[in-house]
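For reference, the structures are reproduced in the following blocks.
What follows is calculated from the coordinates using simple rules that are stated; it is not laboratory data. None of the values given here were measured: they were computed from a predicted structure. Cβ atoms are built from the backbone, for glycine too; each structure is taken alone.
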Structure 1
Amino acid sequence: MEITTGLIPGTDPRDGWVLLLDKPLTWSSFDAVNKIRYTFKSCHGIKKIKVGHAGTLDPLATGILIICVGKATKQAESLMSEQKEYTGKFLFGKTTPSYDAETEPEHDFPSDHLTLAKLRELAKIMIGEQDQMPPVFSAKKVDGKRGYDMARAGLEIKLRTAKISIDEFEILSFENNIAEFRVKCSKGTYIRSIAHDFGQLASSGAYLIELRRTGSGEFTIDMTSDLEQTLKAIADFEMPIETD
């Protein structure tokens, strides 16, 4: 298995590549995986090649998406288990059903009492191991169906809490009801749920309006390449000649 901090490795992708992609806004993780798989097939005639990701990102998020190719897909679970780091923005005074900007605000809450100093103090309370309730608009499965599919269909969803850990959480700024934040957390943590819970803790409401994954285990955002560059590099790659 070869991990690249540039575009793509120089070895046969079927032997195992780990690509570090800066996922574009509005693309789902599955969209990126499917596009990369299609590029291998269409440009190199590879009928069967495994491509997967090590930790999904919502369509409205950007940042590090670890793409595993070939034999490296066996390492996806271990790569997924590493600590994550995010930056982003919460909007206070409103909530949405999805806990982010995918859905329209449905409730208004007071926010005049909030200050940067107050939010920084409250952020300390959020740090530590805890049981987190995932958003109903999530990839969690209920009776074999994805939560977001059921939520969009207006069906009732009963999710279970999950053990997560928030290791670092700081509020960088607060202006016009928008708080910029940085958080380090365990795998499986929903930043949208942090926004929702933090809004409640602040005697207000909040939802996520911007999210960027800047770290995943040993990998940082400066190691990534954008999707267009990656696809071109895969298309231009000279596949090794197979011999008997």
Structure 2
Amino acid sequence: MELKGNVAIVTGAGQGIGESIALELARAGASLVLADIKEDTTEKVKQKIGEMGRDVLAIRMDVAKWEDAERMVKGVIERFGRIDILVNDAGISPKGKAGVRLRILDIEDQDWDTVMNVNLKGVFNCSKAVIPLMISQKSGKIVNIGSVAGLTGGAGSPSGAHYNVSKAGVICLTKCLARELGQYNIHVNAIAPGRIITEMFENTSPEANEVMRKQSPLGKFGRPIDVARAVLYLVSESGEFITGETIVIDGGRTMH
């Protein structure tokens, strides 16, 4: 699973799953573009990748804004001249007090829009921005980070309806992109993680986390590297005959 000569963009690369994905792709030899709204954490990831001897560019952007996605792609083209991989990881999952699920009646109109704009529109914006170049290259790999909550409606999960619906949209958008772009040798897939130990995990109530742990046949939580390795598989030559798929990584909790 060698990526030397590839240029990869990872959104939400400043922490958690996004950071792990960026580091894993760098270890495989790719040059990295770290796209995140948080400059401080992104700079730390940039330093780690630079220490590997990889070429790395950090760009501050809000994935919910089309103009930011456009600007990001222009910057990447100016620096590297190509884009081989896009990983849409940026996402948010607001919780209620003490990290419990927000009921539908508790979700404010603005909160619904914010989650949809980041989690779903962000994937649309960044994918749309890279597609013209990938078409001209006649190659490209796009991986969208969804969630098992988008498959189950959040069964047994502390995530609210706005998060669950946004991730269901990501999974459907993945299929739409795969059908449209396959003719250009562009592969588009999604990964649906279960409970992964990240900042979102820490912001959830311990009781809710324990319920989800017990739902897993493996009896444990996932790690960001578990997701990162699946991304590497999909964007490398190993994933050359896979598109439109959603790989579930949840310790057997849903057995989708």
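Suppose relative contact order in percent (Cα under 8 Å, 6 or more apart) works out to 20; of 1, 2, which structure was it derived from? For relative contact order in percent (Cα under 8 Å, 6 or more apart), the value 20 is produced by structure 2. Among candidates 1, 2, the computation of helix-only ellipticity at 222 nm (-39500 (n - 2.57) for each DSSP H run of 4 or more, over all residues; to 500) that gave -14000 used structure 2.
Of structures 1, 2, the largest value of Cα Rg over 2.2 N^0.38 Å belongs to 1.
Here FRET efficiency 1/(1 + (r/R0)^6) of positions 45 and 101 (r between Cβ atoms, R0 = 35 Å, to 0.05) has been calculated and equals 0.70, so which of 1, 2 was it run on? Only one of 1, 2 returns 0.70 for FRET efficiency 1/(1 + (r/R0)^6) of positions 45 and 101 (r between Cβ atoms, R0 = 35 Å, to 0.05), namely 2.
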